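Here, each number is a calculation from the coordinates, and none is a lab measurement. Fair warning: this is a prediction, and the values are worked out from it, not measured in the lab. Cβ atoms are built from the backbone, for glycine too; each structure is taken alone.
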Structure I
Amino acid sequence: MQEVKTHLNLDSADTSEDGYLTILLHAALLQVSNDTNRTLYPEGQTPDTTKVNPIVITKALVVAALLLVAHWYENREAVVVGVSVTNTPYAYTMLIGSHRVYQSGVI
């Protein structure tokens, strides 16, 4: 949780949003897993080779997840009126790109 709070420039002593930040982090890791078509494993854990395209999560994938958390933390609604349109940061796409496994026949 400390990495998330540091990335968001939040006070580490303030625990009032820890539950919400945990939800965002889990959702971001799931999204990274889906976008890369990989099953993610924490550093130090041996991947289960029976799972789809297992990978120990890299620092680049951690940063990608943090970028998603920040994007969702700052943009809590699906549509914000009166603000310029924003997409997921391009850096996210760059960070996950080299980890992505493409399925045959899927565009």
Structure II
Amino acid sequence: MQIELNTLSKDELVKLKTDVEKALKTIDARRKAEAKKAADEAAKAFGFSLDELVSDSGKGTKGVPKYANPDDASQTWTGRGRKPNWVIAWTEAGKSLDDLAI
């Protein structure tokens, strides 16, 4: 496909650029899905799920929980990374993070 860029208006060029960026994102998403499927099939061939393999070699341990949800003790947070929604709701209600400390 040959496009004479010099014959296009600025608006046409901007639209072409937007369309190209969308197409590149779509291709990347498709290739990522294909790669994940291939990796999952390879893991299954060895008797594992992809999740099992990734969790074993991921970032490591999450760390020791420092905070717990008073309404659901199974929900904990180490104080690192993104705040869970229950922590955000707690602090937005004007309550102290120290109250959630384990």
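Structure above, values below:
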{"quantity": "Which of I, II yields -17000 [helix-only ellipticity at 222 nm (-39500 (n - 2.57) for each DSSP H run of 4 or more, over all residues; to 500), calculated]", "calculated": "II"}
{"quantity": "Given -0.40, -1.34 for log10 I(q)/I(0) by the Debye sum over Cα atoms at q = 0.11, 0.24 Å⁻¹, calculated: source structure among I, II", "calculated": "I"}
{"quantity": "Structure responsible for 4.7, with distance in nm of label points 7 Å out along Cα→Cβ at positions 5 and 77 calculated and labels I, II on offer", "calculated": "II"}
{"quantity": "Ranking I, II by distance in nm of label points 7 Å out along Cα→Cβ at positions 37 and 53, the structure that comes out highest", "calculated": "II"}
{"quantity": "Ranking I, II by distance in nm of label points 7 Å out along Cα→Cβ at positions 29 and 69, the structure that comes out highest", "calculated": "II"}
{"quantity": "Relative contact order in percent (Cα under 8 Å, 6 or more apart) from the coordinates reads 28; which among I, II", "calculated": "I"}
